[in-house]
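Down below are the structures I want you to see.
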Structure I
């Protein structure tokens, strides 16, 4: 009797897990034999990956634009003055610090423009 009870408990656990997945959204599909089966849908993240990638790309473009237009010494002076501010300004200074990729791309663009 205990083996049957254990099998029943495992089946109930599987059904509860499937029910939890289906409660987040599902779609109905028909199998080849004509049986309609409910399949759980994937949960989409709140922030799309494309939007996050676009924000990062925009940040690098902004840094490169500033480095190109101000020059490295003026840009670094402004980042240093930003680092002396509040904690939010310090975080902004950390994000806006000159990194090798931005420096290289700014040098390539400024060489192309001048």
Structure II
């Protein structure tokens, strides 16, 4: 495992904890659908993840354009996973595990090669 991915993974663990907590509060606490809960949880956790990965993982200065790229792509992934889970009537816990795993791999690749790529 590269040091870069190790840092991304560590930030991802913290981010996932935030995401899971908000998802569970929205879904079970407020009765929201999984798609809404997953997107809402993503929105809360994304700022932490973006700022921390920009500075700690990739060593770049955060910017508005990078932020929009990051939240746009990862938000779409979050919504699609939540929507699919609703349509397939998957367990909310399975949805969390699926999104966390998928976003770790896809998010890392998108971050490294698009969002935080150095010119």
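Each value in this text was obtained by applying a stated rule to the coordinates, not by laboratory testing. As the structure is a computational prediction, the values presented were derived from the model and not from experiment. Cβ atoms are built from the backbone, for glycine too; each structure is taken alone.
Once distance in nm of label points 7 Å out along Cα→Cβ at positions 10 and 26 is calculated for every structure in I, II, which label goes with the largest value?
With respect to distance in nm of label points 7 Å out along Cα→Cβ at positions 10 and 26, the highest-scoring structure among I, II is II.
Matching task: 1.00 is the computed value of FRET efficiency 1/(1 + (r/R0)^6) of positions 42 and 82 (r between Cβ atoms, R0 = 30 Å, to 0.05). Pick the structure from I, II.
Computed on structure II.
Which of I, II yields 29 for relative contact order in percent (Cα under 8 Å, 6 or more apart), as computed?
Structure II accounts for this read-out.
Hey, distance in nm of label points 7 Å out along Cα→Cβ at positions 50 and 66 derived from one of I, II reads 2.8; which structure?
I
Taking FRET efficiency 1/(1 + (r/R0)^6) of positions 2 and 90 (r between Cβ atoms, R0 = 25 Å, to 0.05) for each of I, II, which is largest?
That would be structure II.
Out of I, II, which structure matches 19.6 when Kirkwood radius over Cα pairs in Å is calculated?
Clearly, the read-out refers to I.
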